[in-house]
Structure 1
Amino acid sequence: MPPVETRALRGIRFVLRRERVSGGGDLNVVWVSRRKLRSLGKKFRGADLFTDVISFRHETPSFLKRGERPPFGDLFIAPEQARINARRFGASFEEECVRLCVHGALHLLGYRDYAPAEREKMWAVQEPIVRRAAGVAGRR
């Protein structure tokens, strides 16, 4: 497995550990083109914009106890957009891929970043995990 994927998966594991999520299930990371990610965003979110990650949470199985949050889902990530982000924010490509996986995993667990307070809370959780998984000092 390439180092970028190894570190990205490490970031996801750190998220799951931090949020005390355990158990089986599938969390898929799918690397797609910017064009494909844009079409997914348009189809499922109604937003015809370039983005870097989209998370789709699988349906909660009926056998789970009330209140359990399974981290089952799919993360669609555009490496091309990760490169653009990395240049824009002065990060490495690897760090940005880790950031997108961590960010997407947090979305699967219910974190939101649409309002400033939500974004601040999410990034306070996200960035220490990114730094640890990517092995870098914080840049953003």
Structure 2
Amino acid sequence: MGKEELENLARIGKLVAEAPDSTEVEGLSESGCARLADARNEQLSPYSRFDLAYNASHALALAALRWHGYRSDSRYLVFQCLKHTLGLENAEWRVLDSAHRRRNQAEYEGVVDVDDALIMSMIRVATVVQDRLAKLGPPPA
């Protein structure tokens, strides 16, 4: 995967290199999986499902970044790094990037613009992230 790209991002200060912590990676993964399962619950409101899918995606993407030995305070960068951490296609991580923009609009501007198509796309991509993260196994020591 994109180890060189991750190193470049650390070199310019966008990422911080930090040894992987298996407890942290496992906790983020468990949190992401639980939220993703809840996001599939169609009895919840669309905004709740969106929020759960968004936070599941972020937890899983951050777990992948931490698995590779990096950290970022920037949520959008955590999503963009999925290309390098888990080999996601641009179209896949851009679904999460779009969700990030909509989340910010809702959180900071009060503009709630979510629909079932976006939620289902987020759940689909988060499931891909979940599956690829599981295939990585435990973080390198």
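Structural remarks
- Label whose coordinates, when distance in nm of label points 7 Å out along Cα→Cβ at positions 111 and 127 is calculated, return 3.0 (choices 1, 2): 2
- For 2.9 (distance in nm of label points 7 Å out along Cα→Cβ at positions 7 and 79, calculated) the corresponding structure among 1, 2: 2
- Taking distance in nm of label points 7 Å out along Cα→Cβ at positions 31 and 119 as the measure, the highest value among 1, 2 is held by 1.
- Of the structures 1, 2, the one that -21500 was derived from, the read-out being helix-only ellipticity at 222 nm (-39500 (n - 2.57) for each DSSP H run of 4 or more, over all residues; to 500): 2
- Computed 1.00 for FRET efficiency 1/(1 + (r/R0)^6) of positions 39 and 95 (r between Cβ atoms, R0 = 30 Å, to 0.05) - originating structure among 1, 2: 2
- When semi-axes √(5λ) of the Cα gyration tensor in Å is computed across structures 1, 2, the figure 25, 17, 12 traces back to 2.
- A value of 1.9 for distance in nm of label points 7 Å out along Cα→Cβ at positions 15 and 103, calculated from one of 1, 2, originates in structure 2.
Each value in this text was obtained by applying a stated rule to the coordinates, not by laboratory testing. The structure presented is a predicted model; accordingly, all values stated were derived computationally and were not measured. Cβ atoms are built from the backbone, for glycine too; each structure is taken alone.
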